[in-house]
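Each in structure tokens, the structures are laid out below.
All of the numbers you see were taken from the coordinates with simple rules; none came from a lab. Source: prediction; values computed, not measured. Cβ atoms are built from the backbone, for glycine too; each structure is taken alone.
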Structure I
Amino acid sequence: MGKPTGFMEFTRELPAKRSVAERVQDYKEYILSFTEEKLNQQAARCMNCGVPFCHNGCPLGNVIPEFNDAVYDGNWEDAYSILISTNNFPEFTGRICPAPCESACVLGINQPPITIEEIEKHIIEIAFDKNFVQPRKPAIKTGKKVAVIGSGPAGLAAAAQLNYAGHTVTVFERDEAPGGLLRYGIPDFKLEKWVIDRRIKIMEEEGINFKLNANVGVNISINDLLREFNAIVLAGGSTTPRDLKVPGRELKGVHFAMQFLKQQNKRVAKKDPLANAHIESNIYATDIFATGKNVVVIGGGDTGSDCVGTSNRQKAASVTQFELLPKPPETRTSNMPWPTYPMILKTTTSHEEGVQRKWAVATKEFIGDEKGNLKALKIVDLEWKYTDDGRPAEFVEIAGSERELPCELALLAMGFLHPQKNGLLDELEIELDERGNVKASDKQYQTNISKIFTAGDMRRGQSLVVWAISEGRECARKVDEYLNSGVSVLERKDATVITA
């Protein structure tokens, strides 16, 4: 490595953040950049470890020690080339990935791990600044046509890879702009949308065609696509939210988290927040605001955290976040050995901005006023029983703990069940697995209809953006094999790609 003793000389540091008082006034990204000196020091911490477990920790298999070495030496073009060889969109993962690679970092055994995610983000942003990022066009066109349905991270990755292989790719997106979860699920304070637009522009220059407001199975005929395209990739995501069916669920003021987040993202983009609301299941046309309200977010994951940050920016009177599970430990336990991804307490920047967090709490009832508006929640504390290896297994309600909590806006952030079935999937009669996802093997990504493949959350269920990109890349390789009688040019990195 560039500095073999770096891990002994420098400790882990993260870039500064804008102050809470400042950042809750807008929807701009809040993490600042490293200085050149700090970036060099953080890259220097990467050890010359015998087995770099970070490779396995990353779903994309990013070649992390090598790009860290290039960053330490200031070889930005090499760092960019190494990074982009495995990751189509490091500007996304460098901002919103939970960094499982860092959990697997060898240095993390007895020191804070390398700041891999931040180094990744700096590499791609410096590459854009230095004009290293250019459209990569295929040297040879195959004449084969592929339709990609869905423009989230899995669909975009599949489209990019199939285009590099020389196929003509058209992406169909049912909303008014591409990006899927990246655009409509992730708040701007974590991922500003110019970052997506910049990448889409490059993909269009590479020859990928985007068709917007194109809801396949509704205003676009799937039969037409089956006739016109040699292969189809389903990458529509897992969009059916998990509901909380307790008394009072129908009250005004109880909403799914993604309704709330998507509306605000559209407002930030100066778009109609209710446009296309009818295309999604369980969505109805009503403006949702946290302003001046007691907000309760039900669900302790990243989507719930995003609701907390958005509620604070909308000037909620109070924000409370519930989690059904008990409070996780702050450090690894014996059931979470290195290099596994640890289920430990996560405090996000949204939490730093103001929230009351409550664990082991269940919502029993939504309570309304005489006009049908939500006014309170009836909740109860839980006592969990654990398995022999320390995992929460089952719970009982604690007698006498039932109480009411004032609440005018409840946001359900309890995850997603499976893809939306009505329309496209029902019309195709696609085979589904036992969880309701599109059925396809891990190795082939092919459905029961030979020319139709699937990737991302639509296949594996709700997961991470980095997994979606990995799925899109692997699915593209299998589609390419199918179109080329079992041989994929994507087996060799960028074998058919030239830089425009």
Structure II
Amino acid sequence: MSWDTALPLLIVVSSLIPGLIIFFLAEKQVAARITLNMLGVLVKLALAGVMLWGVFHGHHYEVRLPLLPGLDLVLRADRLSMLFVTLSTGLWFVTTVYAIGYLEDSPHRSRFFGFFSLCVTATVGLALAGNLLTFLLFYELLTLVTYPLIVHRGTEAARLAGRNYLIYTVGGGALLLLATVWLYTLTGTLEFTARGFLSGLDAVHHPALVVIFVLLIAGLGVKAALIPFHGWLPQAMVAPAPVSALLHAVAVVKAGAFGIVRVIYDVYGVEFAASLGVTLPLAILASVTIIYGSLRALFQDDLKRRLAFSTISQVSYIVLGVAVAGPMATIGGLVHLVHQGVQKITLFFCAGNLAETLGIHKISEMNGVGRRMPWTMAAFTVGAFGMIGAPPLAGFISKWYLGLGALDADQSWVLIILVGSSLLNAAYLLPILYTAWFKAPPASWPAERFFGRYETAWALLAPPVVTALLTLVLGLLAFAPFSPLEWARLITSREFTP
């Protein structure tokens, strides 16, 4: 097996093997567990860097393993997959550091970190999937390995959230399976292909392809939290903060959004999907989800639930960008895949710090907390302004290109959605900042877990500070080589070049 063949497999198993070993570690084997976690993270980062550089310079990385007669399990690196792989591995690093600090004294840590590693394994696997069958297998594996993380605390609320998560995601997986089988019966192939593999079908099959598209979007829309398939996400906020960060920024919702991008790009092709008339309804659904999520966020006092409804809104920018079916809007949607992840993980890290250090879970409890935890709230402030779309932060770049793309595609109505959602973003995020920075603090804080010079444990403080700085850097250096924006340009050029 050559290096070009082995690398996609190695990058998947680099988290799989440590995760399986961690399951068998005793709770008291803290050093061994941390070593395995960090070793897996660093190896995966190194492999992702090598693969990213190779793809940029035109190297072809692919491995095929026989799975079914006429169908292989295919792992392949292309520009789109590397955007998601780089995001997942990079944010997995900071999330692992954060989780080690957050769960320092918690029970069942070996079980948690075992499934934690399997989660990123499934995410990277579906990112590298070279056909729809491989994507489906890793997509379903992601459901199975995230369920134990959601129910980790073992409370009645956690079990209820986990049950609802399974109901939604297993149902979505069934729709995805049905669509996959139907496509195979029509085409005899499931290989992802530049500009899609369906455009050559006779017009007699077009009505069936519209139905299949609806099934695919419904199946993927569950994890992407498109309405009406979003109900599981706010309930899943009973999970520990590292899990919330993982669900919202690294794995589950991003897997759904990424899958929708794959369907439009590499199954149907943007131009063929538009000719079938399916992209405009998808753009409208994404727009409704954007506004709905923001409106629901306005009325949440629980901080993590407000952020959860914000995710429902923000992830749909990705779907909106590709559904507008123009190059500029697609760039905006793809770059938002990265920018939203970095910004949202910052906010969830900060929410976890407030809960873990001071027992603060509600916005109404945050009076003056910026004076007690200034670094945490400074990071939260950067993430919040990024979500609003304030320049020069990363979120501004995403929304700018989405707006330009809407005008370029003669869909100016999208600008109304972008402006309205940005105003709603400000309406549900700025009151949090006002409460934290300007309201009088209580006479005494609740019993604190961490003491000493710093506001909380370093493993909890460093990750949000780093991701907040990254939010700024991604905005300031948006046009630098290898930036997410420039990478999104490379991806889009493949789809729209005549």
>> If you rank structures I, II by mean count of other Cβ atoms within 10 Å over residues 233-240, which sits at the top with the largest value?
In response: I
>> On FRET efficiency 1/(1 + (r/R0)^6) of positions 57 and 161 (r between Cβ atoms, R0 = 35 Å, to 0.05), which of the structures labelled I, II is highest?
In response: I
>> Using distance in nm of label points 7 Å out along Cα→Cβ at positions 129 and 241 for the comparison, can you identify which of I, II gives the largest number?
In response: I
> Suppose you compute relative contact order in percent (Cα under 8 Å, 6 or more apart) for every structure in I, II: which one lands on 17?
Replying inline: I
> Given that P(r) over Cα pairs in 20 Å bins from 0, in percent, derived from a single structure, equals 22, 55, 23, 1, which label among I, II identifies that structure?
Replying inline: I
> One of I, II was used to compute helix-only ellipticity at 222 nm (-39500 (n - 2.57) for each DSSP H run of 4 or more, over all residues; to 500), and the answer was -8500. Which one was it?
Replying inline: I
> Who wins on distance in nm of label points 7 Å out along Cα→Cβ at positions 25 and 393 among I, II, i.e. which is largest?
Replying inline: I
